[in-house]
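Coordinate-derived values only; no laboratory data. It should be emphasised that the depicted structure is a prediction, and the values quoted were computed from it without experimental measurement. Cβ atoms are built from the backbone, for glycine too; each structure is taken alone.
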Structure P
Amino acid sequence: MSAILSAEHRPASRRRLVAEIALVLLLSLGASALWSVLQFVDLNTREAPIGEQQVALNPTRSDRAWLDLLYQLTGVFLDLVPVALVIWLLWRARRPHLGALGVDFTRPWRDGASGTALVLVIGVPGLALYFAGRAMGLTVDVVPSPLDAQWFTVPVLLLSALRAGLTEEVIVIGYLFERLRRLGWGTWQIIVSAALLRGVYHLYQGVPAMIGNIAMGLLFGWLYARTGRLLPLIVAHTLIDVAVFIGYPWAYASFPGLFGS
């Protein structure tokens, strides 16, 4: 019995960890990166330049409201399953249960304030990069869905923003940092690798978007390595996506000339 218990509690082998990381990524943002590369190739092999092409942001899934809502909610639920899997894999029996992910809920107000401050650091340069990419014809025209499409449009967009913040930061930062450290990777190896992954799964928007997200990933990775706290990054990412999903459609409809539409 003691031999069985020791085997069950033996640290995971390197091969097992690599397989686990591959499976988690292929069930989540690794798969998104593959699709993003294919979409980028698709956009760049068409007759029209990439700057003249469009990508829909949060499009409707059905012309029937009740079915569209079910589509949207199911999509959010399924995207959060890999987050639940990561939490299951890194859950600790002792408090803080999510300490391996850099989450302990001991200072929520301070984490929230730090995340809000990060929005200004990232959001303004990100917007400038988008406009620069559009001006140079290197970024697709990201067309948002109107906010008044359905009664549930705004609540679902808020939920989608939270989904993106949780999925990307829990997996790309919290999970990868913990697992890659166990594999013996150095801090900057992890930071750069995670940032590159973040950039690739945004490549479908164009090279400037990829560069901007790599820069965001480098900053987030550095902050996490320095503070060990994930909540500020989740807050920042969620608020940025709230601005993109809700503020951008409003600006797009109110100032069409600014967006070249």
Structure Q
Amino acid sequence: MNLPPLDLSMMTLLAVVLVAGVAKGLSGFGTGMIVAPVAGALYGPKAALVIIVIIDSLPSVPVTVPALRIARWQEVLPVTLGLFLLFPAGIWLLTHGDETVLRWMICGAILCCVFVLWTGWRYKGPRNRLTSLGVGGVAGVLSGVASIPGPPVIAYWMASGIPATIIRANLLSLFLLGEFVSIGNLWFAGLFQRDIVTLGLLAAPAYFVGILAGWAMFSRGGEWLYRMVTFALVVMAALLALPAFDSVFDAIARQLAG
């Protein structure tokens, strides 16, 4: 197996993956939001999706296992089912849809999440299995398009007023189950190419180190830190998802390639 050179592009990817690991260990999400724009600019959107799935599988297990005991499975399982059912639709949109339209769709979903977090809005409608299934379906489409299933689920659970510890546990459990969905669908779509898989495997240790650091921060920071970091991550994702940032990422990619 030929290893990719440790050039500026690779070093940038490793640095971004490390930051994403800290975010994941602290908040329970954020990997796709942080890695997808940069990895997409460097290696293409399809490669970015594969890299994210690889780094977010085994390295996440140590921090996820303790969360499985406190997650509210009556909410996690319907959301997971919705994600499973509509993830292939997201993959189809990724391979056949207009890129600009998809970027605006992603940005709109994230901005809705920003609104919920900023205003402290509370959802007082039904919180039954059908509602959770619908939220999971939206997450599945976003996961297939850009590997960012988090925004609709975060908005749904944050708007419930449940403690940060439970939200984090729910998110970690959901995304662990979602990895199996993602791996199967990406394999079926033929997106696992040797060079890209190698990149993902090389980036996984940096991601794991970041997860451990984020885990330690969550243990010490409490509810306030969790909600502040969650809001900051979602706002950053909304900005990065704007189509106007395409030229910025393209310029970065050209500079790194040169």
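Determine which structure produced the value -27500 for helix-only ellipticity at 222 nm (-39500 (n - 2.57) for each DSSP H run of 4 or more, over all residues; to 500), calculated from the coordinates; the candidates are P, Q. Present the calculation step by step, with values, prior to reporting the outcome.
Working: P: -21000; Q: -27500.
Source structure for this number: Q.
Given a value of 39 for relative contact order in percent (Cα under 8 Å, 6 or more apart), point me to the structure among P, Q it was derived from.
Values: P: 29; Q: 39.
Going label by label, the one that fits is Q.
Please state which of the structures P, Q yields -1.04, -1.20 when log10 I(q)/I(0) by the Debye sum over Cα atoms at q = 0.15, 0.16 Å⁻¹ is computed from it.
Only one of P, Q returns -1.04, -1.20 for log10 I(q)/I(0) by the Debye sum over Cα atoms at q = 0.15, 0.16 Å⁻¹, namely Q.
Computing distance in nm of label points 7 Å out along Cα→Cβ at positions 66 and 114 for each of P, Q, which one ends up highest? Numbers along the way, then the final one.
Details: P: 4.7; Q: 3.3.
When distance in nm of label points 7 Å out along Cα→Cβ at positions 66 and 114 is computed for each of P, Q, structure P gives the biggest number.
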